[in-house]
Structure I
Amino acid sequence: MSIYQQSNSRLSPEYVLLGFLYLLPSHGYDLHQRLSSEFGNIWHASQSQTYNILKRLEAKGYITSTYIEQEKLPPRQLLQITQSGSERFITWLNKPTRSSVHAIRVEFVTRLYFMQRYYPQNIQEMIRLQTDVVNEGLFQLDESLANIPDSQIFDRLALELRIKLLKSVISWLNECSDVFGSKRLLGQENE
């Protein structure tokens, strides 16, 4: 399966949590607060869902926890990413998102956030690769559209809408490239 056709598993904020832990240990409550404040318009998870994801990540060996004693309070759990968790996060960070408007709005924007945070020098390449994936998806949709009989009005309309939405994603990716190219240049001027 090519990177253009790959199917992402169900979208989950587990990579957001791994990304927050990538360089700095944290507590579950603090991670949930960050998820809500920094990604509230992208990821929607209750506190119990966040804790369940953290438990699952720990069970899979991607994070570890230690308990910190507190005076007059119950011990507090400190979470830290493991080597395999770091490797999983970096692999995900460097993999393009599939050619879907929803996946790009959720997953690519999340990747972009962490790429800017940890490896800003790689953003332009990330955007270029994502543009290639979306263009390949557009090519495949155009081929599918050419094979749908004119009599299948609703199939054609649905596919035409998907094509138009992905074309708008290409335009948006070009804008992202401009924005991050300008920010990089502004950052260099201040040095």
Structure II
Amino acid sequence: MSEPSADRVLAVLYLLSEFGRLGRYQLSRMTSLGEGVVRRVLAYLKSGGFVASSRGGALLTDEGRRLLRQLLARYGIRKLASVDVTKVVGAGYSGFGACCSPLRLGVLEIRDRAVRGGADGALILKCEGGRLRAPYLEGEAVPHMNEFKRAVESIFQPRDDEVVIVGFSRDPGRALLATLRAAVSLRA
């Protein structure tokens, strides 16, 4: 069996770690991946002892939790979380963020990777001097940007030079997957 992509594996492991037992249909809906793709990811994880499955769905094992921690470390991701983006990008959007170790790429390249990964857009915030900055947006009149940055700071508590990638989409699963794809692609 071929190994599924890291972003898909991370998405499934993350959701199982956050929500406990989930079925294929639920995971498909939450990731915007087809049920066949989710079935292959779960089969791969089950074959490695990372998930246990029953009629009620899949459940993360201790080995699965360890794998999640290892993958997050490999890709320089310190924390993942849902982010409310409605005040800065509009009603109907869902956001998902990844706090990553320092990156050599520019903010626009990171944003482009999130969009190529399936997001409708992305906000890239960089921590400098203990505060989050939104390069390219600082001088513009973006309603509620300061409030948004404070909310993101409280969720991720970023360290200097860390970057927070917040992918957003009208589909929450696409926001999750696009953010993970961007974060993984930066270290692949």
For -20000 (helix-only ellipticity at 222 nm (-39500 (n - 2.57) for each DSSP H run of 4 or more, over all residues; to 500), calculated) the corresponding structure among I, II: I
Label whose coordinates, when percent of Cα pairs over 20 Å apart, for residues 31-110 alone is calculated, return 49 (choices I, II): I
Among I, II, which structure scores highest (criterion: relative contact order in percent (Cα under 8 Å, 6 or more apart)): II
If log10 I(q)/I(0) by the Debye sum over Cα atoms at q = 0.12, 0.15, 0.16 Å⁻¹ is computed and equals -0.55, -0.84, -0.94, the structure in I, II: II
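Taken together, the values in this text are just the output of simple stated rules run on the coordinates, not laboratory data. Everything numeric here is computed off the predicted structure, so don't read it as measured data.
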